[in-house]
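Q: Following this line, the structures themselves.
Just so it is clear, none of the values below were taken in a lab; they were calculated from the coordinates. Keep in mind that what you see is a predicted model, and the values were worked out from it rather than measured. Cβ atoms are built from the backbone, for glycine too; each structure is taken alone.
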Structure 1
Amino acid sequence: MKRRLFLKGTLAGGAIAVAASAGLLIPRTVMAAWPKSAFEAKNIKDALNAIGGTSTATSSGKIKINAPEIAEVSAEVRITVDADMDNIDSISIIVEKNPSPLAAHFELGSGALGYVSTRVKMAKTSNVMAVIKAGGKLYSAKKEVKVTVGGCGG
């Protein structure tokens, strides 16, 4: 009985591999477009222009950023953005003092909740900015996150 299961699994895996290599199975979500120029931007204005076509974002109290006051491990700082807005197209996370400020960008489908959670790498103590694109306009909120050296509180 185990041999039959093994053979079925091997044949199914082989058929999927052949279909994928022939181009019959294309992962559409993996091949989605991403804002390459925004991630390559070296300053916030260029990143905002690439994301929303403007270098200014209106401050909004409807955007909440949940991030630690002090990040002891700068390689993985957990950031959560929750926006109580309608018609959100995308949510971006910008770390002002990183060499490439755009740390994360999420395109949302229609009807999706304005909520994302991720981990970002921070070079040093900096403002973390959440940028929401909704209705063709950019809205933002920011929070300072202090990065300690080696987790020693310094």
Structure 2
Amino acid sequence: MAITKEKKEAIIAKLKDGLSSAQSAVFVKFHGLSVGDTTAMRKDLRDNNVAYTVAKKTLIGRALDETAPKGDKPELEGEVALAYGDDLLAPAREVYVFQKKHKDSVTILGGIFEGAYKSKEEMTDIAAIPAPEVLRGQFVNIINSPIQSFVIALNQIAETKEA
């Protein structure tokens, strides 16, 4: 069944509004994804304040043309959805987590990051950046490591002097 012109305009307006207010967006190819998996992905994205919208590629293209990010738009092939949000990394990271679970069904095609189009490889690299809590933990571990080694060395010296 064909979509009416008013419905198309509403979809374009929703996409344009979401893209203009979002920090980043990810183009997601989903093919063969079951309804249960789609629902689980939408719930995970929603829990992380990431919007997920499925629309026709022509409507997505019109919304992208009106928001006009810098660079060359990546090729959008297959069934395409948009994941976008206020956090710079959350859309890409959450889709990437789901992509690892469902390799054949979900793929990152590219995205928009800091107002410019990014390729599939660039968005995958961005998605692999750990969450801030994980980065803080890694930083604390790096700082703690020399101190811990020093304490172990002092303990070894104390044990040899006691013997």
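Q: Computing distance in nm of label points 7 Å out along Cα→Cβ at positions 13 and 37 gives 3.5 for which of 1, 2?
A: 2
Q: A further question on this structure: Quick check for you: by relative contact order in percent (Cα under 8 Å, 6 or more apart), which of 1, 2 is greatest?
A: 2
Q: Supply the structure label, taken from 1, 2, corresponding to helix-only ellipticity at 222 nm (-39500 (n - 2.57) for each DSSP H run of 4 or more, over all residues; to 500) with the calculated value -18500.
A: 2
Q: One of 1, 2 was used to calculate Rg/Rh (Cα atoms, Kirkwood Rh), for residues 45-116 alone, giving 0.94; which?
A: Going through each structure in turn, the value belongs to 2.
Q: Matching task: 1.05 is the computed value of Rg/Rh (Cα atoms, Kirkwood Rh), for residues 93-140 alone. Pick the structure from 1, 2.
A: Answer for the origin of the read-out: 2.
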